[in-house]
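Listed next: structures, encoded as structure tokens.
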Structure I
Amino acid sequence: MRIPGIALAATAALLVLQPSAAAARNIILTNDDGLTGNVVALYRALKDQGHDVIVSVPCKNQSGMGAALHIGRALAPLQEDCRNQAARAGDPGAGPVTHADYAGGDFYYVDGTPVMALLYGLDVVADRRWNAQPDLVLSGPNEGQNVGAIVLSSGTVSNAQFAAMRGLPAIALSGGAESPGAQDLVTPHSEEVARHSVKLLQALEVNAGSGPLMPTGIALNVNFPDDLTDAEWKLTRLGTYNAYNVGFTDNLAETASPTMVEMARERGIEVPPLPGVSFEFNDADPASGQLDDESIVYRQNIAISPMQAGYALSPDGETWLRWQLGDLLAKDLN
């Protein structure tokens, strides 16, 4: 399927305007981090716009789990509390959030992967509330950006991809890592990302009217910079420049980057001298053809990258493959 770049570029241009309030939509809000300040702030911002919102998140932080599923594995009662006390040990493996501030029918948790949390929202909660699928799936805002090759292991992006494969408009949202830690689950950065996310939705509404927000088979990967003060909206691509260098090492302690050491210390641990996957921010300069990659643009501006759903091949790619394999495809292999 050809990506409607002109339409998406026009949408990006509209974001500099002040669009009118969006029409009320049924929205599922999910993520891969669990109950966070980012998801609470976006929920409140969407509700203020009149949307009906279901929040369905993993019990615990599931970053890096991608599109994993625990198929056929029944969810036993919780052995430990969920993140930020979304639910407590002894509560069911999936159900309404029991945290006093978020109980009441809009917030749900699943003791499983990000896609399992999305599926719970789609197949159980949405069916009960709307007897229909949502108008939109929003995944995030993630605690930290998802740009470049890392999107392949991102639960945030995988949720958007999974929803798009079901034919649903879907947007992955990722902000800076400034939201964890607040006792009330709200930080200024979370609220600012939420305001900009609502502005994006309003801009999509301008041309959508009462119809679908995006063409079937298209999802968006949106990344906000750490500092949104002077950020502009930019149409970007996943590209070939990677913001993170990721690789396997025989000894994490010997090769640990300053970023990994700091992350470990924030969790009260030291990097162990054991095998594992390491990462560090990429400080190499981009090539001239990589300046529009989201891994570059997100540093100062808001990067909007259109994605095809799943692994579908574009018409141009299919034409090439038919030419390349013409003789093979023309033969009767029986």
Structure II
Amino acid sequence: MKLITECIRNKTTNINPVWLMRQAGRYLPEFREIRLKNQDFIKLCLNESLSSEITLQPIKRFDFDAAIIFSDILMLPYGLGQKVEFKKNFGPLLGDLDLPRLSQVDENTFVKKLLPVYDAIKNVKQNSLSKNKDVIGFVGAPWTLLVYMLNKQSPKKQLNNEILKDKKKVKDLFNLIDIFLKIHIKKQIESGASVIQIFDSWAGLVDHNDIDNYIYEPTIKLVDYVKTLNTPVICFPRNINDYKNYVDLIKPDVINIDYNVDPVKIKNQLDIVVQGGMDPKILLKDKDELKKEVLKFLNLFKDHPYIFNLGHGVLPETNPDSVDYMVKLIRDFK
């Protein structure tokens, strides 16, 4: 039985599935060893053998209930032909956006460029370590991708509103993103993904007056599409102010909450499956503090369908022993 899809489809409360965002990554010595020899991040994501191996590393170590494919949300602009690179100690850098040229890209060209991602999902799905595990495919939300593609780098805490002044360009780019996100999602599901997560990393930057156009409308289209493929969809609108309104309008199967939100309020407001919420910094604390926080979430959501996760990705300085201890606490919880 796959615990995560069981929890989602049947709203089960007697199990505590667990997986972590960025569970395959820099905190693991076995990942750092591979990364040292593979400096180009995009090439690493497109190496189906290595990306499969990296995806399975945390499953091997911690026996999580899901493998999330080692890839990146910026595979979409890369697949469309916008230059994407990752600069050390800086993050992603994208090339100039030539929208007319990107609009000429057809489905075959896009799929061919991202074929190693889909082949990696197939590899993971077929691996014995993934037996009875969910395989999670993912995409960036339309808004977050639009921000990266126009801003050409992470906006950090402030958005340059100049990039949104050309309304026609914004509308055309949203349409292009929608078309190819659906292709990317479908190919991941066809390759073996049993759940799709939509990461809206920059949802919190949207002004209240723009939220319908930039967050709700494009995300509803995407969520509705995933549901037509009979696949559960998790949404993670990081730092959004109104989770209740988001859930009421978009209707994901699961809402992943960030660590700035009050989980008590979330539990009282929402009747869908909740995922996440714990601050990744808690994994840097001592065992007593970690235990206290883990049990806080488990007790709070004891009678509510809940998937244990964090309110953001695992931090690079996290000790794997702390993750191991956390997973044992979750498994032993009654």
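Values in this text are rule-based calculations from the coordinates and carry no lab data. Keep in mind that this is a model prediction, so the values were computed, not measured. Cβ atoms are built from the backbone, for glycine too; each structure is taken alone.
The table that follows gives values for the structure above.
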quantity: Label whose coordinates, when distance in nm of label points 7 Å out along Cα→Cβ at positions 225 and 257 is calculated, return 3.0 (choices I, II); calculated: II
quantity: Identity of the structure behind 32, 62, 6 (criterion: P(r) over Cα pairs in 20 Å bins from 0, in percent, calculated), options I, II; calculated: II
quantity: Value -14000, calculated as helix-only ellipticity at 222 nm (-39500 (n - 2.57) for each DSSP H run of 4 or more, over all residues; to 500), assigned to which of I, II; calculated: II
quantity: Structure (I, II) behind the derived value 16.9 of mean count of other Cβ atoms within 10 Å over residues 25-32; calculated: II
quantity: Ranking I, II by distance in nm of label points 7 Å out along Cα→Cβ at positions 49 and 313, the structure that comes out highest; calculated: I
